[in-house]
Structure 1
């Protein structure tokens, strides 16, 4: 969803070299044996993927980043290396973001439906390239909307879905995030923050604030009060991890432009009105929610209520008690081990 944490990082991290292939830097080439950073055509445009693993016979895990526009190719590789020992892990910079930014991308293609089509086209590319009948998906935040849509529309292509920072309902998401930030400001008697939040107003029944900067202000204070990283007032450590990566080096202006471009997806009514509790109640693919207990970017209580009504061949809700919106960063070892164990016990 549209969050200041995502806005800030996307305005700062860099876009790597353009082209259909490149000599990858040391951080990419040092192990494992499958290690490829390349551009392929998806949905009629060039989009970048990074493939890592040590054995082509292992299951394939496609990572759907959040934002939209929050490109994080280095994140899983640095924090969750154990996944690359058990899976072929594919990170993808989605249409209009990160290394896949191009100012000539048609504006009217920035829709949830198109992103889902792109993701399924990439799925089929990977299935063919690695001779897989089905693959796993890991969706984070905005990427978790895509993940649920994929397993609903193309269940035959997926053997399991992992959702983290799972987005459920855009409007309730905004309202509960606002309530959290205001409650924390009142609890700490922070008059300045209280005044700011009350001036932008609680989101209405369409998810709109009274003032245009309501999203930004609310998101800023969700982050400040630990709703993004638990017991932290900033996600600067995540910024640093991505800034230091050689993957996004030397082209910060392109990433800034790409992130701004990616925000066009919020003009899509399908994004603003989505509510999984009404829209996707039954799926044919096993579902595993790996949720930070203290997440208020995508409030955990919505995940709990959705989990209770969702019908799936198998479903689990695994709580991360020391995490908010980024369990794969905050409790990295447990996150990796949980996914590995799920697949081994399947």
Structure 2
């Protein structure tokens, strides 16, 4: 039996959806449980060649034998939830806790109308901040108050802990990333709650002694959508120092992409937010942030995604020995700096495009 938490180590957009979809099919967990804030987080996953941009349903839906849970700490947008249930054809195996807070239209209106949140922080406008504020003041309606959710409601902590007692495999899917934590992120450019592994199990009602593995996911390079600090951002002045960034800039120029060096590379790589569609800023792997987030999340293993984007010669490779020498050195440096083993390396968008180094 294992309880494995998948959590983001940067600012979201790390590729957690890809890692979760791989583990969902490889490890065949009995339950895949969604933690996190709510529909302000977008996860991209591929199933049978089709791309899904999910904001409510766990990315592990790709395993059709797994039960899917949404914990009490997650906010529910009913319209979005029901749309995704239909999209993913998961009715009958997707359930949510009766204590989930529910976002209503007035929360979205408040979110979109708050000039500080919209213009300074860069809110997604999904209503999560106002809804969490209302929950803290004990005025928010919960899932149990809405008849249209009745058939989906269960006691998530009871079900999860019962499954743990039966020694079943459980995969916990967190959202956002460490740098967006309300407590530990780049405040005030953060989300409306904590985003660490500790918060994920609180969202679901799992005690810390039940957790077996914490896999912190990092993209091979740094990206951030919205405002806030970002160390190592690529600019015209530093792009030539790195062979991989210089190679990508040349390819962007060959395609006639316009803008700054950062904008060209981001556009070439297709880096834009899943929820907002806003362009992401692009930068070097932030080792200082990675070390800190690994420490606070209690990482037992690491995943590195988008290796094929930074190193195109690694596209769809599934054996570490076939990685290019520069890619191998890159992984080794991450392991050395973070003092933790990289167990999964993503080399493409499909679930099978993964190097699995777990024992």
Structure 3
């Protein structure tokens, strides 16, 4: 009876542990957002932040100062919200790419999506093209990301099958080629275009607006939900495509969906924030150590942790280190942590 009880309780305990991790990470994200909204050249209390946010809701009125409202609603909260959205998208896409390729070194840019977005954005910057609503750079980057992902998929697909190894090699080739295109565009830019393009390629959230949040949010929310719906199939794919097929997983269709949605998430994130590295690489690594390899837990945990990580990194970038692009801060933090993880895996024999 005791053995039976233990066997019955084990899945329940596993679910409770997963729910506990996700709830804790959700609370951490909320606390990080509140902290980020509070700090800056004008320091605001947590109560002031809460009052301003609640006052913005329909039918709710709180007594707030015009200064606090202007600082939060026009400048600070759009940037914090954009950092959270971009962090969630990059971490979710990175988690799926690492599982998809069965390679912990994979990240959201592995299939050339980030390079495609860079070509689109830099082309608009260099040409000084204008698009209604001021979203030309974002729209061009998003289109470039999706086209690059689609082209890599076409290159790697033959007779209805898309071998993972071929997809990886095609992604590396396309990424290298598009990097050369970006370099060519930058060489032809004037001084102003050169500065703007270089700053964008570093990854930054300066000039964040609610419009940019609205552009990225639907893609990130819907994409993350779709990826979570395929978490079980991704777990089975880790066993190998032949075994996954024998267990009833539609392998090729699942790979197409995972690749397309991950590209969508990455494209949406890069379009509004530039090329930000290490979020989609380091965060899934760290969460895998905490919650294990089950993507039904790992995916939401990584998404929440990615949001917290990028919000904290951007807050440090704009507050403590003189306004550096957030991509520089994530690299400074991500590289040592990633080397620590590699060393830990080597010592433990993983």
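Throughout, read-outs are computed from the coordinates displayed, never taken from laboratory work. Keep in mind that this is a model prediction, so the values were computed, not measured.
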Checklist entry - Upon calculation of helix-only ellipticity at 222 nm (-39500 (n - 2.57) for each DSSP H run of 4 or more, over all residues; to 500) from the atomic coordinates, which of the structures 1, 2, 3 produces -12500? => result 1
Checklist entry - Given that mean projected area of the Cα convex hull in nm², for residues 156-267 alone, derived from a single structure, equals 9.8, which label among 1, 2, 3 identifies that structure? => result 2
